[in-house]
Structure P
Amino acid sequence: MIKPIRLIPQFTSIDFLRWHKIAFAISAVLLFGSIVLLIARGLNFGIDFRGGILLEVRAPVGTEISMLRSELGGLGLGETAIQEFGEPTEFLIRVQRQEGDETAQIAAIDLLRDTLGDEFEYRRTEFVGPTVGAELIRAGLTAMLLATGAILLYIWMRFEWQFGLGAIVAIVHDVVSTAGLFSLIQHEFNLATVAAVLTIAGYSINDTVVVYDRVRENFRKYKKTSMTDVLNRSLNETLARTLMTSITTLLALVSLYFLGGAIIRDFAFALIWGVLIGTYSSIFVATPLLLYLKVRRSSKEPVAQQEGKAETA
């Protein structure tokens, strides 16, 4: 009989709660640093938010991206980004918004077309104005706030408000640290990145709910066990599932990052960070917070009182 492969021993007894104060300190520094970076440097908003010109073209066979960058970079149109899009002969050209009104943007598009010539096939030409960019920023923030509110409501209904608060703290921790990382490295923050952030929130809450569900089961099963031991037991019992899910997800994301092309690299990068920080927060942030939130093991009696009874028994 073939034995299953186990990355984690079947019965582990790691004292995760032993390091929870150190983890809280690390998370506090991470959040504070992220907020400072967001205020001081801000995010490198992509054309979706800042406004600008986007051309999707099909080039003649043999066209080199370095040649395109050299030709278009010398036009004096400001920041110009060129990415392969799908086939080796398909390119996505992004140019920053030009000073002036719509006439200036049309003139820039005409200049790009004249420089590239008639040999190129123009599949898509778009101009995103500053008004649309501002609306997209508001829509992105609204989507994140609504998603967070819906998650809070779901956790509150399924468990208790203390679990909901712990889950929301973990989500905020993951989302803010992701935004801080993008501010630090100045990777482009666009609509795809917003989708990645929402995915991170969903991944984080999924991990947290699995642990919380085991915590609730163990509250009923080990009524005379201390709160710390119950939380440690719950984390160890779900550790194999947590790590296996994270590792298999990372394998796919790393493949996307290196093989998926430049167009989705920032999206994959955000998700890679999100999986790592989400796994960390579900173990070292969301679960240890229950120690301080006076979670009830039953509908009548707070945990603190039950621990006192267990100690006197």
Structure Q
Amino acid sequence: MDLRNVIVIGTGPAGLTAAIYAARAELKPLVIEGLQAGGQLTITTDVENFPGFPEGIMGPELMDNMRKQAARFGTEFVSGDATKVDLSERPFKVWVGDDEYRAKTVIISTGAKARLLGLESELRLMGRGVSACATCDGFFYKDKEIVVVGGGDSAMEEATFLTRFGKRVRVVHRRDELRASKIMQERALKNAKIEFIWNAVPEDILDGGTGAVTGLRLRDTQSGESYDIECDGVFMAIGHTPNTQIFEGQIDLNKAGYINAVNTRTNIEGVFACGDVQDTVYKQAVTAAGSGCQAALEAEKLLEEEGE
């Protein structure tokens, strides 16, 4: 069985940047792409804040460019999700289904996934009026009544994007002020097609027996009273959960499940973490890419110190 210098788990901007740097250092990285190859940017339309693209670039195109760049320098790719890891000793072991791969170092860039409310109706109506991705599903709500749940940057971004399609977009937030950055707040508050429902939390998603969303039951957080509003689509924008399930019990995680890393180094020598899987603050493509660069340089430095 081949012993790799580096295995990169995940292919968002962090993982692909790590692969580019590792490949250019002649480390011949193996990248396990994951089922959502390219990460969250593959379901993002316009990326306007990634340096070097003054007119912006489509998320999938940016990820495709990064992948081609990594491949150009000799990166090898494996499709599918990493299903199991053994980080207890070196060489580290990573499985994709029944296939086992071994490496001297591992770079974890598995990202994070959208958080849901946990309502039974939310899962039952997912894809039938409930969505966690405006860029994926917004097109289906032309001239419809849309609700976005959340109060952070992602909620403002989703709401603003959805005004391209919906007749009206209402943002439901549990407090009376937003958590979003000032520029995102201003953009949403100035948009004539966006309305706000303050101090409210969803209790249930309604379908009226039709099998598709017809409304939302809200509870007023101040009075405790419940009331219904009509809508055709409900978009969840309430944060993310890190994809660290397969690493639990093997690596140091914080209370929210993110990997604890200092300059991408984890508590296990030879294992590095980059991108949203260890970023609890910024969650930007450019910071993810930067940390991917760091992880590859750290892995190269370690291998060099060990005489590899």
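Coordinate-derived values only; no laboratory data. Worth saying up front: this structure is predicted, and the values here are computed from it rather than measured. Cβ atoms are built from the backbone, for glycine too; each structure is taken alone.
Taking 0.00 as the value of FRET efficiency 1/(1 + (r/R0)^6) of positions 23 and 175 (r between Cβ atoms, R0 = 25 Å, to 0.05) derived from one of the structures shown (P, Q), identify that structure. The read-out comes from structure Q.
One of P, Q was used to compute mean count of other Cβ atoms within 10 Å over residues 111-118, and the result was 14.0. Which label is that? Comparing all candidates, it corresponds to P.
Identify which of structures P, Q gives the largest calculated value of relative contact order in percent (Cα under 8 Å, 6 or more apart). Display every interim value, and only then the final one.
Details: P: 25; Q: 21.
Biggest value here belongs to P.
When helix-only ellipticity at 222 nm (-39500 (n - 2.57) for each DSSP H run of 4 or more, over all residues; to 500) is calculated, the result is -21000; to which of the structures P, Q does this value belong? Answer for the origin of the read-out: P.
Each of P, Q could give FRET efficiency 1/(1 + (r/R0)^6) of positions 207 and 271 (r between Cβ atoms, R0 = 41 Å, to 0.05), but the derived value 1.00 comes from P.
Thinking of P, Q, which structure, once Kirkwood radius over Cα pairs in Å is computed, gives back 22.5? Write out the running numbers ahead of the final one.
Values: P: 22.5; Q: 20.6.
Value 22.5 for Kirkwood radius over Cα pairs in Å corresponds to P out of P, Q.
Given 21.8 as the derived value for mean count of other Cβ atoms within 10 Å over residues 47-54, which of the supplied structures P, Q does it correspond to? So the calculation was done on P.
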